[in-house]
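Listed below are the structures to be examined.
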Structure P
Amino acid sequence: MFWNRLHTAVIIVWVVVVTFVLGIVVILVALFSRTGNFPHLIARAWARSILIVAGTPVRVEGIDNLKIDGSVILMPNHQSNFDIPVLLGCLPVQFRWLAKAELFTIPIFGRGMRGCGYISIDRSNRKSAFRSLAEAAQKIRNGVSVLIFPEGTRSRDGEIQPFKKGGFVLSVDAGVVIIPIVISGTRRVMPKGKLLIRRQPVTMKILAPIATSDYTRKTKDELMVVVRETICKAYKEITDQ
């Protein structure tokens, strides 16, 4: 237990330091970056450094499913805070987060997220939430891929939670494919509500794209069922191995 606590303390110190240093760099670089691509690469270096210090090996499967012309919507399940460095550090594509507004209030980190072009969504305010979705849809139509957690928050027991509808409104409005992603293992690294960080392997599987062109706002729930069933099936296959 002592070594786990020491390991956790080292990671926390590293995260604070690297977030401060690279956060400042991202803010400065963002002043001269119109696309946000270079700030995103810096953010990717931030994420990879955390995975290295944490001793978290990540096995990535299905990278070929990312080889799509144009923008996409990435939809992973959400197990832990460690999903963020795993996705940011190991997905070899440019994307922007659609993230809860609270994250943007964190000093340096939040300003860095804005510098990278990430999109804040205030789920406590319906009007603000739909305005954020409209902004995201416009970015996607302009060629930017967006990542959204369809569960909305981390799972406490490891099971896939019910999906929120907002991501699917965004999907049918933007008219681009959804790429489901399954993450397994991050809950063992850092469960929701726990601060202790453990050395555990993580698997990230990128699934085949799901077309949205046959769906509308009226039938978005059908699309949501298809995506959720796809993720649940793949998650069970990985965890049963």
Structure Q
Amino acid sequence: MSDVQALPNETAVIPAVHCVDLVKAYGSTSAPVYALRGVTLDIFTGERVALLGKSGSGKSTLLNLLGGIDRPTSGSLEVAGRNLGRMSGRELARFRSATVGMIFQSFNLIPSRTAWENVELPMIFAGRTPGVRRAEARRALEAVGLGERLRHRPSQLSGGEAQRVAVARALVNRPSILLADEPTGNLDSATAREVIDVVTEHVRARSTTFILVTHDEELARTCTDRVIRLKDGELAP
């Protein structure tokens, strides 16, 4: 694997992600704090890419922009052929529901809902019928090894099981792009390996574009095709 940005195969001619001079700043216009400073990159369909950098490097900010959670201050950002900077809030919500799956370090499960109900949520936003939602949520949970834990709430699950529920939730709508922000950061090494194996097995089977945010060099190199390094909001050599 190389850090050099390269086309992974001859058919992947249209990038899943296309950023040009992407800037994200917070604070006042007179004294902005820059999280990203002119990032330009392409990530191609079916690639597995790691965004690697220390805390504060801008990698999570970039992931949030790619997921339509935040908006760029300036520059161009296209994901799956859509210009996210020109989309309304409602359009971004539909984009997230149909195109992108996200896995977070802190799981972000709803405590009062069962594993089954947590995985159903993205399908509710996507307008799928109750019968379809229940069947697909069960299938997704069985695929991550939690077929016997459907009715358990997050407090009744181990950390690894909770993250598997989060993985099932992210994958249940079959997104073309999967974003993961330090998905193993709260897990011990053995459980982390199990969770990342579940994720990589899925993305390989479906040729899903996978973008992983991490500070773990070994994890980046073992489960992705390419490493993109960030430092102080910029691409690093």
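Sorting P, Q by FRET efficiency 1/(1 + (r/R0)^6) of positions 32 and 128 (r between Cβ atoms, R0 = 35 Å, to 0.05) from high to low puts P first, with the largest value. Looking across P, Q, the calculation of helix-only ellipticity at 222 nm (-39500 (n - 2.57) for each DSSP H run of 4 or more, over all residues; to 500) that yields -15000 traces back to P.
Among P, Q, considering only FRET efficiency 1/(1 + (r/R0)^6) of positions 88 and 104 (r between Cβ atoms, R0 = 25 Å, to 0.05), which has the greatest calculated value?
P
With relative contact order in percent (Cα under 8 Å, 6 or more apart) computed over the structures P, Q, the top value is the one for Q, the highest of the group.
None of the figures in this text is laboratory data; all of them are computed from the coordinates on show. Every value quoted in this text rests on a predicted model; they were computed, and no experiment measured them. Cβ atoms are built from the backbone, for glycine too; each structure is taken alone.
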